[in-house]
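Please find the structures below.
No lab work stands behind these numbers, since they all come straight from the coordinates. Not measured: the values here are computed from a predicted model. Cβ atoms are built from the backbone, for glycine too; each structure is taken alone.
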Structure 1
Amino acid sequence: MTHAHAEIDPPSAFFAAQTARLRETAEIGPVLDLACGSGRHSLAAAALGLDVLAVDRDAEALAALADRAAQTPAAGRIRVQQLDLEGESPPPLPPSGFGAVLVFRYLYRPRAAWIESLLRPGGLLLYETFTTDQRSLGWGPGRDAFLLEPGELPKLFPGLEIELYEEGLTREARPAQTARLVASKPR
């Protein structure tokens with residue numbers, strides 16, 4: 001059963017604040033939305049006129065996203081691909097194949113260098129995920145594997161130029177404690 005018509009959350013306030021910067025990547029290459037889930041950021045990026053590859057391991061979520069995307073003005077801008085990001089080897093995506101990589105509410109530290117390698121020179125990484133402070137809110141992930149330590153996120157991407165880094169409570173209907181990073185690959 002797909003949920004193509006189910007309501008999805010709007011893109012994060014962090015994403016919304018970076019739309020102008022994200023639009024600049026259109027000439028560099030397509031957007032990759034890793035662990036895209038319901039596709040809230042894939043749909044938002046496509047609405048900006050960007051071509052998007054939405055990747056997740058959940059086939060049902062991807063089917064619902066494809067159905068939802070087909071019914072929007074951005075139809076044809078989103079491709080979906082089922083991949084397990086946490087398998088033994090990195091998924092078969094082209095190195096230096098993307099103008100932007102989006103990662104929201106997902107953390108798998110062993111893939112950080114691989115994520116960095118996916119960006120073309122001048123490409124942009126937008127990354128937002130939970131910190132250990134999230135535990136104090138009583139919802140969301142609780143395991144250390146899914147929570148960033150203070151100041152950890154930029155250290156995961158040493159080859160990128162950090163343009164913005166912040167941590168703290170989000171400005172959303174249901175606030176979360178996250179780390180937020182905008183970084184670019186040197187040209």
Structure 2
Amino acid sequence: MSTVQQSPVTIAEFERMPNPEDGSFLELVRGEVIVMPPAKGKHGICCQRVGRFLGNFVDPAKLGWVTTNDTGVVLERGPDTVRGPDVAFWSIARQPAMPDGYFLIPPDIAVEVLSPSDRRGDVRAKIKEYVFYSVSLVWLVDPETRTVMVYQGSMRGTELGDDDLLDGGDVLPGFSCKVSDLFG
């Protein structure tokens with residue numbers, strides 16, 4: 001029995017793919033299309049809350065762009081990788097204009113919100129990519145344990161609990177919110 005090896009999917013081909021009818025999201029990882037099921041309620045609410053807290057801080061001062069809904073960012077070419085953080089922030093200094101297509105530079109902050117269906121190894125690989133491609137601040141938000149793991153330049157995370165303050169560090173000075181506020 002022989003198998004036919006498919007060529008890696010390019011960003012241009014990926015951009016032309018239709019959105020799945022079931023509401024799934026797609027990512028492109030080293031030329032392979034990955035299908036992720038639609039978010040469930042707790043995940044969506046948590047993403048919205050994180051996005052709102054960031055947006056309420058960023059937008060009035062015009063500090064940059066906050067995205068949600070797995071907005072695509074190109075992390076790698078040849079083979080191509082387009083990831084979609086649950087929530088992300090780009091400073092106006094690094095990303096002066098809103099892009100027409102995918103963001104071509106990694107965000108300053110990438111946020112992943114864990115879902116019960118997420119496999120830890122897949123999430124860890126995604127965080128490792130963000131760190132490798134110089135995302136300054138990565139937050140891994142876990143609604144089940146009501147914690148946030150904060151990664152700054154390495155895979156050594158700092159865990160914050162309900163009573164702790166999550167802040168923007170050097171990336172977004174002045175931003176902070178209580179971890180428990182992310183979960184309602």
Identify which of structures 1, 2 gives the largest calculated value of distance in nm of label points 7 Å out along Cα→Cβ at positions 44 and 108. 2
Computed 0.90 for FRET efficiency 1/(1 + (r/R0)^6) of positions 12 and 116 (r between Cβ atoms, R0 = 30 Å, to 0.05) - originating structure among 1, 2: 1
1, 2: which one has relative contact order in percent (Cα under 8 Å, 6 or more apart), as calculated, at 19? 1
